[in-house]
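Quick heads-up: structures coming right below.
Every number here is computed from the coordinates shown, using simple stated rules; none is lab data. Just so we're clear, the structure is a prediction, and the values are computed from it rather than from any experiment. Cβ atoms are built from the backbone, for glycine too; each structure is taken alone.
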Structure P
Amino acid sequence: MGILTTLIIGLFVGIIARFLKPGPSGIGLIMTIILGLAGSVAATYGGQALGIYHAGQPAGFIGAVVGAVVLLFIVESVRKG
């Protein structure tokens, strides 16, 4: 999967991750999308590098969403502390 495709999917992943994470975030929509992009890229390439899944598999999208949600939790906990 190319980097452009990963970034486009990351935009959608950031929005999905925000809807899946409960409670107020304290960060704006743009920052949520940026974190979604970062989580998506990290989970996509990290999962492929570890051999968990290959490019184009649905597990990559699920991994990207999980990575984005985890990243949202980390950023929000750092911002509150």
Structure Q
Amino acid sequence: MTNTNITAFRKNIFDYVDQTITYGEVVNVSTKKGNAVLISEADYNAMMETLYLTSIPGMTDSIKAAAQEPPEDCVPYDPEEPW
């Protein structure tokens, strides 16, 4: 995580945004009123998806159980076959 103040952020906003998008670098910007965090859209979307999935009752347990299943017991995905 990169930490900067608002003045330095303003001066170098393009570089901070580019680092965030290209390398997934999180930027913490401090101001007199508090801090703000800059993350990439991809990271934001991933966090929102994780929050959504973990909000579904039983989903976390289902994912954990699936992770324990041996690969040889898994059924190959066939895009032609309906679920």
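Quick notes on this structure:
- Read-out relative contact order in percent (Cα under 8 Å, 6 or more apart), computed value 37, structure in P, Q: P
- Source structure (of P, Q) for helix-only ellipticity at 222 nm (-39500 (n - 2.57) for each DSSP H run of 4 or more, over all residues; to 500), computed value -15000: Q
- Of the structures P, Q, the one that 1.6 was derived from, the read-out being distance in nm of label points 7 Å out along Cα→Cβ at positions 24 and 72: P
- Among P, Q, which structure scores highest (criterion: FRET efficiency 1/(1 + (r/R0)^6) of positions 8 and 56 (r between Cβ atoms, R0 = 30 Å, to 0.05)): P
- Comparison of P, Q - label where Rg/Rh (Cα atoms, Kirkwood Rh) is highest: Q
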